[in-house]
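Next up, some structures in structure tokens.
Laboratory data are not the source of any read-out in this text; all were calculated from the coordinates shown. These numbers come from a predicted model, not from an experiment.
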Structure I
């Protein structure tokens with residue numbers, strides 16, 4: 001169980017680092033756009049991502 005969680009964390013870190021590592025200027029523009037969304041927009045985007053990930057996980061297992 002612990003190894004699965006660490007594997008998942010490692011994959012998240014790899015995916016989170018892809019865009020800033022490969023295209024930092026694009027990442028900066030995207031972060032500036034996210035900052036303009038405000039807290040409500042960011043919250044909705046985060047919840048949408050979590051729900052999408054949970055649904056995908058259900059389909060995979």
Structure II
């Protein structure tokens with residue numbers, strides 16, 4: 001019996017309740033945490049660069 005079979009047997013209110021039960025947080029390893037921090041740093045550097053390039057292109061078009 002799969003998860004979909006179980007959901008098909010439930011009534012709509014029960015199914016709705018089962019869909020929104022949150023999953024527990026996953027324990028991340030050290031390299032996964034480091035990778036997420038590198039991604040955050042990349043975004044913090046890349047977003048201002050993109051905004052600067054966009055504004056510069058707008059001003060150059062005038």
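Suppose helix-only ellipticity at 222 nm (-39500 (n - 2.57) for each DSSP H run of 4 or more, over all residues; to 500) works out to -34000; of I, II, which structure was it derived from? This figure was derived from I.
Can you tell which of I, II yields 2.17 when Cα Rg over 2.2 N^0.38 Å is derived from it? Checking each candidate, the match is II.
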